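Nothing in this text is a laboratory measurement; each read-out follows from the coordinates by a stated rule. Just so it is clear, the structure is predicted and the values come from calculations on it, not from any experiment. Cβ atoms are built from the backbone, for glycine too; each structure is taken alone.
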Structure I
Amino acid sequence: MGYVIATVNMKGGVGKTTLSVNLATCLAKHHGKRVLVVDLDTQISATLSLMSPQDFGKSRKEKRTLRQLVYKAVKPDSPTNLSIQDIIQPYICTIKGLDLLPGDIDLYDEFLVSEMLHERALRDGDSNFIQVWNNFEKQLVRGILQPIIKDYDFIILDCAPGYNLLTRSGIVASNFYLLPARPEPLSVVGIQLLERRINKLKESHNLDGPLNLRLMGIVFIMSGNILSGRYYQQVMQRVTEDFTPAQIFKTRIPMDVNVSKAVDSFMPVILNNPNSSGSKAFLKLTQEFLQKLQVSGGIYQAPEAKVNLANLD
């Protein structure tokens with residue numbers, strides 16, 4: 001049974017997609033893991049970080065995107081015959097074990113969702129519409145992933161910023177969540193808001209079991225000359241007061257123009273420029289990620305591959 005990991009922050013522009021696709025690529029390429037990236041964001045940044053616009057356009061024309069699976073969940077009687085196995089794109093960037101469930105610029109219609117849930121509440125005689133909504137939210141992403149969860153070691157959900165239906169459902173479906181952030185005041189506000197929301201989500205969706213949703217850690221992704229900024233020490237102090245050392249990744253992703261340039265090649269920097277400082281940081285972060293997973297309850301016992309960073313110089 002694979003682990004589902006949500007990458008999430010209330011604030012956009014904090015490196016969420018960059019973290020998702022590079023972590024997934026490192027796990028597949030350097031640790032031999034079977035990894036699926038699921039793009040839950042209508043900005044389709046994760047999708048376009050792993051495949052070209054032309055290939056995405058072809059998939060969308062063939063209705064091989066996440067949209068079809070979400071629509072099937074909303075309208076179970078819809079005529080589509082495509083399964084999640086039909087929609088997943090295998091061998092992304094020619095990496096064995098790295099697959100993608102492409103997102104879409106139009107994932108779901110809020111009106112259709114509300115209408116469906118209202119009809120369901122009336123049909124079942126349930127006057128508690130909030131509970132009906134919560135039940136759907138709890139099962140949406142989880143139900144989509146259920147047929148293939150055993151096929152992967154890791155399923156990484158690239159969630160949209162904010163707190164929409166798919167982001168909440170993705171969080172609820174996850175075993176762990178990663179919290180990418182920049183050491184800036186507004187980014188820290190995003191962390192605090194998300195933690196409050198997740199605590200409420202745990203209560204409303206009964207996610208307090210020992211194997212249920214847990215914070216894997218906060219990953220700091222640097223930007224500009226932030227290390228010498230006047231807010232840096234204040235921001236870091238605030239985070240260390242709110243979280244334990246075990247909840248903050250020691251590895252930090254440096255400011256590296258190659259990370260941004262990699263987007264133009266529609267592949268992660270770990271493949272586009274493996275000798276860059278950003279790539280080496282993601283390799284180190286992935287090793288720390290696997291170590292954290294092993295420590296958190298002793299669940300993960302598979303031996304991890306060791307990457308010799310010196311060989312990449």
Structure II
Amino acid sequence: MNFAYRVENLVKQYPRDKSVAVDGVTFEIEEGEIFGLLGDNGAGKTTLVRQLAGLLRPTSGRIELFGRDVVRDPGFVSTAVGYMPQSSAALNRLTVGEAIYFSAHLRGLSRRDSRRECDNLLDLWQLGRIRTRACSQLSGGQRRLLQLAVATSGHPPVLILDEPTNELDPVNKKHVWEVLRDWSMRFGTTIVLVTHDAVEAEKVIERVGIVQRGSFTALGTPAQLKAAIAMKLRMEVRFDPQDSPLLPSTVAPQEKAEGYWMFILDRDEAANLLSAIDIRTLTDIRLNSTTLEDLYIHYAS
């Protein structure tokens with residue numbers, strides 16, 4: 001088994017900050033794997049991946065990328081990793097085409113190959129019509145697609161993507177996941193995906209780490225982690241807020257929105273609830289196996 005990353009006892013503590021941002025994390029990421037990091041804002045996900053990308057020096061611990069020390073060999077990291085941060089302010093002085101071209105050139109492509117790469121990525125990420133537009137004039141969704149184009153320029157063997165589908169509409173989100181799956185399968189690209197959206201992450205990830213307060217509360221494949229809630233079901237009901245359904249005293253819903261309840265139930269509880277509730281008071285009812293979002297809530301709590 002070949003590993004893209006080996007991380008041992010990684011710690012990051014910022015000066016004058018009593019809490020530890022990354023607290024003794026140890027894990028490995030296989031070559032060609034799509035690895036997800038799930039966690040709330042402030043859980044430590046971005047600090048962790050900035051260290052993987054060589055942009056932040058660890059307080060202690062060790063990170064190896066393809067067997068090379070990230071701290072000691074920053075030049076190798078810059079060519080091997082395509083990093084997509086949450087912010088893209090550094091691109092503001094360039095046009096869309098220039099940002100992609102120079103990113104490819106800085107990763108070692110010749111000028112001729114960089115121009116070809118730019119054309120290919122403009123097409124892949126559907127940015128051709130805004131090629132000459134200044135990055136500072138892009139919408140939020142266009143900026144995210146440009147960041148993906150910049151990160152993937154030069155076909156680096158590792159992609160680290162921090163909330164890549166933020167601000168994208170459903171059509172473009174679907175396109176992003178399709179491209180990432182294709183690159184992982186076709187090119188063996190290792191992808192580290194950072195998100196707080198478990199529903200989105202479940203579409204592509206092969207293994208996931210749930211991050212809370214700078215450390216993993218769970219690490220494994222979704223199937224392995226779901227074993228803890230494998231016998232439970234998710235029930236969602238929608239109804240007119242003026243006509244709430246009556247529930248048995250033993251069941252308490254999670255109110256997701258006005259007129260929208262969600263339950264995580266044992267299978268016998270689900271059967272009992274279905275028989276007890278007056279379906280005529282509902283506008284919609286859905287019963288499914290538990291999801292990665294339910295898993296995340298289970299481990300986070």
Structure III
Amino acid sequence: MTTQQLHAVTGAFGYSGKYIAHRLLAKGHRVTTLTNSLQRENPFGNRVKAYPFNFDNPAALAETLQGVDVLYNTYWVRFNHKLFRHADAVQNTLTLFEAAKRAGVSRIVHVSITNPDENSPLEYFQGKAVLENGLKASGIPYSILRPTVLFGKEDILINNIAWMLRKFPVFGVFGDGRYHIQPIYVDDLAQLAVAAGEHARNEIINAIGPETFTYRELVQTVGTIIGKKRPILSIPPALGFVMSQIVGKIVGDVLVTREEIDGLMADLLHVQTPPTGKTRLTEWATKHADTLGKKYTSELARRRNRQVAYASN
């Protein structure tokens with residue numbers, strides 16, 4: 001595709017969307033963003049114009065997408081909460097796809113999750129499968145990226161593992177901790193997304209990093225890198241969830257959900273395909289060892305305060 005096309009990115013003032021927007025601008029494209037956080041600090045100045053999602057007004061949403069060549073969708077919610085729900089995120093995203101079709105968008109690059117399944121008892125993975133199938137049925141050419149866990153300066157999971165290792169004398173893992181995780185660097189995901197926007201074929205890509213850890217190994221590795229090696233205890237998932245709720249109340253956040261625990265233990269953040277990211281978590285974490293986990297990163301704080309830019313760890 002030639003330069004100076006118009007590309008739309010959902011959530012360009014947030015996490016992964018910001019990295020995608022940076023890469024698109026570097027290629028000379030014009031970029032807009034759709035966001036629920038119009039008042040959040042714009043890291044791009046006047047180079048990226050922001051529009052509301054307008055999920056409740058599909059005609060206005062379609063108007064926003066007029067002239068867009070490629071839409072990059074990162075919109076989602078991590079868990080159910082009084083402020084947001086998975087079911088709403090699914091319906092909103094289907095509305096976005098329909099608006100893109102009405103507007104004549106040529107291609108959609110959609111961020112999903114590894115191992116989505118419409119029959120899954122886990123709403124996160126079930127909802128992601130519904131969206132993949134909805135996108136396929138739309139008739140719009142697509143690329144679907146399936147990451148596991150992202151890491152980077154604005155990361156939540158890896159940072160908060162490091163935070164707990166700094167704060168507590170022991171670390172508990174759910175069950176035996178032998179289930180796997182394949183974290184990918186957020187800018188590697190962005191690179192995959194931008195490359196996926198440059199061709200016409202339909203595709204599904206497992207967006208995974210070059211290192212695979214068991215969860216226990218991940219905790220041990222992060223602890224070693226930041227100089228906070230702790231005894232790692234195997235605890236029953238139910239007890240671990242209760243303990244996470246206690247810590248969550250202290251920090252005013254949802255530390256982990258029962259669905260996330262079940263997804264981890266079912267090995268749903270692991271696939272048997274070659275890596276598509278290049279950046280090693282171990283190397284990245286070593287470079288950021290002095291700051292990684294020094295402060296807790298709150299998902300709910302980001303949702304509640306839609307004016308402040310995402311903090312870097």
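Work out the source of -14000 here, i.e. which of I, II, III gives that when helix-only ellipticity at 222 nm (-39500 (n - 2.57) for each DSSP H run of 4 or more, over all residues; to 500) is computed. Considering all the candidates, the number was obtained from I.
Set I, II, III, criterion FRET efficiency 1/(1 + (r/R0)^6) of positions 98 and 250 (r between Cβ atoms, R0 = 35 Å, to 0.05): the highest-scoring structure is I.
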